[in-house]
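Scrolling down, you'll hit the structures one after another.
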Structure 1
Amino acid sequence: MLPGDKSISHRYAMLAAIARGSSEIRHYASSQDCHSTLGCLGALGVGVEVRGDTVTVHGRGLHGLKAPDGVLDAGNSGTTMRLLSGILAGQQFESTMTGDASLSRRPMARVAQPLRLMGASVETRSGELPPLKIRGGNLKGIRYELPVASAQVKSCVLLAGLYGEGATAVRDKIPTRDHTEIALRDFGAVVRCHGSWIEVEPEPKLQGRSLEVPGDLSGAAFFLVAAALVPGSEITMPRVGLNRRRRELLDYLQTAGMDIRVENETDHAGEPRGDLRVRYSSGLLSRCLPDIGGSVAASLIDEIPVLAILGSQTAGGVEISGARELRVKECDRIAALAANLGALGAQVEEKPDGLVIPGGQRLRGADIDTRGDHRIAMAFGVAGLVADGETRVHGAECASVSFPDFWEALARLQARP
């Protein structure tokens with residue numbers, strides 16, 4: 001079974017922490033990132049119990065968090081740092097968040113600037129880099145147009161808006177994942193949508209919930225591509241999240257010619273889920289992948305690494321543009337994809353905001369430099385399935401940031417008759 005969805009797990013835990021009463025979150029993500037969120041919440045005085053993949057959070061209410069005794073450590077998790085900064089901006093105490101070497105290189109101006117507009121004091125290192133020192137409280141509601149398509153920035157501002165004087169609205173010109181809006185409503189907040197504007201009312205009475213996190217569609221993407229590349233493959237993945245802003249991956253792959261079926265679709269707490277069945281289809285590899293750019297690139301930003309591998313194997317290849325955001329992920333993913341595909345013997349043209357990857361390329365085993373990035377590691381694990389000879393993924397353990405059992409799951413699939 002796939003791990004719980006990272007994006008939803010983060011949001012459920014944070015909202016549970018500022019709700020009244022206890023919340024039980026089943027199938028909580030096993031990733032290091034999501035457990036970084038739990039660690040930060042615990043340091044803020046929130047009672048957190050972990051039993052297997054079930055997490056119980058004893059909420060302290062909207063204004064019940066306590067000043068931490070030390071620095072909050074977000075680890076490798078940009079989601080933890082960016083979303084939690086919105087909640088910390090509403091607290092009447094000072095807090096500092098830091099992270100590992102990778103997170104310390106990731107841009108934070110995108111959340112610091114709107115929080116300052118709302119009245120919080122946010123101090124950063126030179127270049128608007130972590131750590132973040134936040135002195136919050138006495139916020140005012142704002143209307144804010146996102147300068148980049150980012151669900152994390154949108155979520156940060158909406159969470160800070162829970163503490164503002166007056167409503168807060170964010171304009172999402174290029175639609176991004178809406179897990180925060182869905183979860184806010186489920187916990188009891190008032191959220192309104194007017195065209196591309198999303199508005200939240202302050203001072204909601206959030207209530208603890210009993211919730212189940214669906215399987216992570218971003219994690220499923222690696223196995224969808226693996227099944228598309230290896231003749232005779234057939235994989236079924238149960239209870240995978242099918243949020244409308246995430247299932248664009250399935251729409252894209254079905255348009256490309258992949259044999260995917262969705263079965264047993266249900267809905268829980270506003271988040272649809274269903275079983276995914278994918279079969280090898282030789283017809284897919286004889287085609288050209290649709291170009292990835294604009295709003296499609298924003299929707300598929302986490303899946304682009306493994307889609308680049310798929311593109312190298314389809315007859316017509318793939319062109320990726322409008323994906324400059326990949327430059328500031330856990331590593332520069334555009335550069336990492338170009339370098340590692342090149343190591344495997346593929347031709348790649350690297351562009352400022354994407355890649356041009358010719359199709360029908362024969363890959364040969366090589367040493368892969370993950371640059372400490374979980375999605376690069378897993379994408380090239382999939383590439384190794386079709387490369388001639390041995391592919392050695394150095395730093396493969398970084399996959400645990402999002403999918404701790406990835407290598408075991410991949411090995412089990414390979415071992416099946």
Structure 2
Amino acid sequence: MRSWTTALAVSVTVLASVALARADDLKVALIYGRTGPLEAYAKQTEAGFRLGLEYATKGSLTVAGRNIVVVTKDDQGKPDLAKSALAEAYEDDGADIAIGTTSSAAAIAMLPVAEEHKKILIVEPAVADQITGDKWNRYIFRTARNSSQDAIASAVAIGGKDVHVATLAQDYAFGRDGVAAFKQALATTGATLDDEEYVPTSTTDFTAVAQRLFDALKDKPGKKIVWIIWAGAGDPFKIGDLNPGRYGIEISTGGNILPVLAGYKRFPGLEGAAYYYYGLPKNPVNDWLVAEHLKRFNAPPDFFTAGGFSAAMALVAAVEKTGGSTDSEKLIGAMEGLSFDTPKGLMTFRKEDHQALQTMYHFKIEVDPNVAWAIPELVRELKIEDMNIPVRNKR
């Protein structure tokens with residue numbers, strides 16, 4: 001008798017083929033930047049999504065009597081390709097629901113396609129506030145955290161009276177939305193934002209921008225912090241090599257994938273807020289994810305693995321609630337206010353903007369020479385009620 005895992009691997013291979021799909025199958029399109037600058041994020045999302053489907057369906061890959069067929073499409077992180085991939089998924093592949101995508105700019109391009117086709121799009125892992133803000137429509141749900149959640153959690157973690165902060169971000173939706181939300185949240189803590197610096201996503205030399213940041217903070221009293229918000233290639237943490245400590249300036253940032261956390265070893269004691277690190281949540285779903293990921297990949301699950309897993313859990317919970325229907329109006333009714341288990345604990349789709357409200361984690365970096373990356377040790381959980389996440393849409 002074959003093992004359950006072996007049987008599952010065979011069924012995944014079969015179900016991935018659209019040619020073998022049946023009329024009553026639940027067709028799901030996963031659109032992501034499998035190639036391009038955010039490739040690492042996309043691969044984690046897919047691994048987590050498939051593991052999440054397995055967990056949510058107890059290995060059957062069926063929900064409400066319907067086989068789940070996953071169709072993958074690579075948008076290379078490009079908005080025009082993401083837009084056409086989603087249209088193709090709905091029109092040619094007959095996708096009932098779509099998941100995606102990796103880049104915020106690409107995700108924004110997909111939103112009107114979902115509205116035009118009146119089909120559900122669960123956004124994962126793109127985080128720009130505009131997705132559930134001024135670009136949002138009622139067919140959009142998001143399991144990924146938004147920029148406001150990242151930023152507000154960071155502000156709560158590092159803000160306070162007599163704290164002076166300058167920000168370094170990439171010059172596109174992810175960076176600008178993140179800083180805008182951070183600035184608003186930081187003001188409520190009593191801290192002061194003294195400088196905002198934006199650089200191209202392709203930046204490799206951070207010397208000039210580092211000097212501007214240091215000049216903005218070096219003569220300020222109290223605690224001085226450069227907060228970095230960054231995604232993808234490039235190493236903005238090189239500014240640490242320019243010795244900000246001589247001015248009493250500290251570095252802060254959010255959590256990140258394990259290869260990036262390796263660079264955090266330069267900053268023992270760094271504090272910030274994280275969306276996920278496998279050692280932070282304590283619940284049965286995360287325990288299963290960590291154990292299975294270690295078993296199958298000989299590595300712990302990473303930042304975006306948890307996100308893909310959460311999207312799968314939301315998908316299955318929603319279709320179970322509708323009794324198997326993927327009628328968009330029934331799904332919207334089922335998903336507004338829906339709470340579902342994830343590796344981070346319970347998430348809830350807020351009715352007003354379909355943003356998943358979720359726990360974040362205030363961490364402090366510890367360095368262990370026997371671990372390849374810096375370890376975000378938990379300072380405290382930032383629960384949903386600890387963060388005032390604004391509704392930014394025009395509904």
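Bear in mind these aren't lab numbers, they're just calculated from the coordinates by the rules spelled out. A quick note: this is a predicted structure, and the numbers were derived from the prediction, not measured. Cβ atoms are built from the backbone, for glycine too; each structure is taken alone.
Quick check: 13 is what I get for relative contact order in percent (Cα under 8 Å, 6 or more apart), calculated from one of 1, 2. Which structure matches?
Values: 1: 13; 2: 18.
Going through each structure in turn, the value belongs to 1.
Mean count of other Cβ atoms within 10 Å over residues 46-53 was computed and gave 23.4; which structure, 1, 2, did it come from?
Going label by label, the one that fits is 2.
With FRET efficiency 1/(1 + (r/R0)^6) of positions 134 and 182 (r between Cβ atoms, R0 = 25 Å, to 0.05) computed per structure, which member of 1, 2 shows the largest figure?
Biggest value here belongs to 2.
For FRET efficiency 1/(1 + (r/R0)^6) of positions 78 and 294 (r between Cβ atoms, R0 = 30 Å, to 0.05), which of the structures 1, 2 scores highest?
Top value of FRET efficiency 1/(1 + (r/R0)^6) of positions 78 and 294 (r between Cβ atoms, R0 = 30 Å, to 0.05), among 1, 2, belongs to structure 1.
Can you say which of 1, 2 returns 26.0 when mean count of other Cβ atoms within 10 Å over residues 102-109 is computed?
2
For which of the structures 1, 2 does the calculation of distance in nm of label points 7 Å out along Cα→Cβ at positions 30 and 62 return 2.1?
The read-out was computed on structure 2.
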